[in-house]
Structure I
Amino acid sequence: MKVLSANTPVFSEFQSDGGVKGYSVDFATALLNLAGIQADVRPLPFARLIQELDTGELMLATGIGRTAEREDKYFWIAPLTANVVGLYGKKAIDLDLLTAQNKTISVAVMRGDYRVELGSEYPQFVLHQFNTWNQAVDAVLKDRVDAIFFSDLGMAIFCQKNELDCSTVSRQYSHNVLYSYVAMPKTDKNRKYATDLVKEVSRLLKRPEYSEIKRRWLPVLEDYSPNVSEIEGVIVLGKTLVDDNSQGDYQ
């Protein structure tokens, strides 16, 4: 089965030989192996990944943000991360004041990411879409935009991974805690596969294969943020709580 994955440090890093490695890719591959299905990992730019999912063919994808707009588009197989998302910039951001003054701010986001949908709901935002998070982070550092719509863990990883001085940038507004998932297009053809894979998730979390995945990747994540932990297969940053939103409706 095809496993689509976008280039994300630690979770799904593209390799020079065309391969992909990371926590999310290892999780999806182990889950398919447990179900007796061979994984065919396909690295894609994120916007292209979403386009492929929209074809409705049989495939999995990693790192898909679960939002209200996407709820009925996918089978939500397993939560992978829980993270606070918000605006990161150099100056304080007061959305109420912006509304009162009828002003807007420029906000960077990656093309195809769920934060494009979330950001579109804010009348105070003028979104600037970039092909990669690297470009989006660079834009806020160089004052080309007022802020980036991202996450604590994302900022920590991309700044350290690229040896960027992000000390002048901090979270200025918190939107919510959101989850990324292993997901599958929601079609009748895919339903049985989704149901079977959901059942395998709890089995995987108890097996040595998953213990090895944690042993391999948690120390890497802790190098970027000391507050990273794992709760029932979900990578959690800091005091973010895994709540009922992490439990999928797979019907």
Structure II
Amino acid sequence: ALPILEQRWIFPLEQIKIRVDQLLPAGIQLSDGALEVNIDTFSTSASLGTLCTNCEALNGSTATIPAFTSLFNGSVNLPDNISSVEISSGSVQVAVTNGFSFDPLAGGGSITATISDGQDGSQLAEAFFDDSLDPASTVTQSLSIGSANVDTTVFVSIEVTSPGGQIAPIDTNEQLSVDITGTALILTSGTVSIEKHSVEIDTIQLNLEHIGPELTEKIVNGSLIFDVVNPFGVSASGNINIGSTSKSFAINE
């Protein structure tokens, strides 16, 4: 019997590249070749009655403010899908607003805001306020964050020390507030989960206009050959649609 010969034609398609920034979830971006993560602005506050327990008995009166030292705290999580980050640099701004009818720093008082990796983690930055803080006023400090590690949470602890002695109306519902605003933190490394994250790829058309019908009408079957370079250590899946035909594919890590 004579051999049956088949011709196999291979047509190259355009190269498809998926950029790093296309894979990143919300809250993380690529800037000048570096990964940046933004932390949300967060606030925490405490009432005079919480900070100064001896003020409760004087509530509603004008009296001498008792001395007190007390703590309160707040926290914010890193964006979803990111954890265990190593920061090379960054900064935060700490703003303290005095809602009391008196200056809690008068006579040698202080407010210390300590920012750390979680409640029991290492310190990232610290702000110290010991100047005047008049009623209804706000003081701010900008703090640099050097090389540091953050698991999932940025935590702030506020220590208020007031020597008292001022004569003022006492309202135990009045608040001392602290706002923490973070700029972009530059990452050295981190764990990013992109599970169920989808990337849209532009449609690529296979142009067969230069091939005459004497060949195209004799095509029996065809296949697509993928040559994939995957430097990300991630798996992916999707569909290829050719007319009414859809074929799924999977790329392993």
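We did not get these values from a lab; they are worked out from the coordinates using the rules stated. From a predicted model like this one, the values you see are computed outputs, not experimental measurements. Cβ atoms are built from the backbone, for glycine too; each structure is taken alone.
Some notes on this structure:
- For Kirkwood radius over Cα pairs in Å computed as 23.4, the structure of I, II it came from: II
- Structure responsible for -10500, with helix-only ellipticity at 222 nm (-39500 (n - 2.57) for each DSSP H run of 4 or more, over all residues; to 500) calculated and labels I, II on offer: I
- Which of I, II yields 4.8 [mean projected area of the Cα convex hull in nm², for residues 99-154 alone, calculated]: II
- Which of I, II yields 16.4 [mean count of other Cβ atoms within 10 Å over residues 51-58, calculated]: II
- Identity of the structure behind 13.0 (criterion: mean count of other Cβ atoms within 10 Å over residues 19-26, calculated), options I, II: II
- Structures I, II, by distance in nm of label points 7 Å out along Cα→Cβ at positions 67 and 219: label with the highest value: II
- For FRET efficiency 1/(1 + (r/R0)^6) of positions 147 and 227 (r between Cβ atoms, R0 = 25 Å, to 0.05) computed as 0.65, the structure of I, II it came from: I
- With distance in nm of label points 7 Å out along Cα→Cβ at positions 83 and 139 derived as 1.7, matching label from I, II: I
- Source structure of the calculated read-out (distance in nm of label points 7 Å out along Cα→Cβ at positions 91 and 235, 4.4) within I, II: II.
- Source structure (of I, II) for Cα extents along the principal axes in Å, for residues 75-178 alone, computed value 50, 24, 21: II
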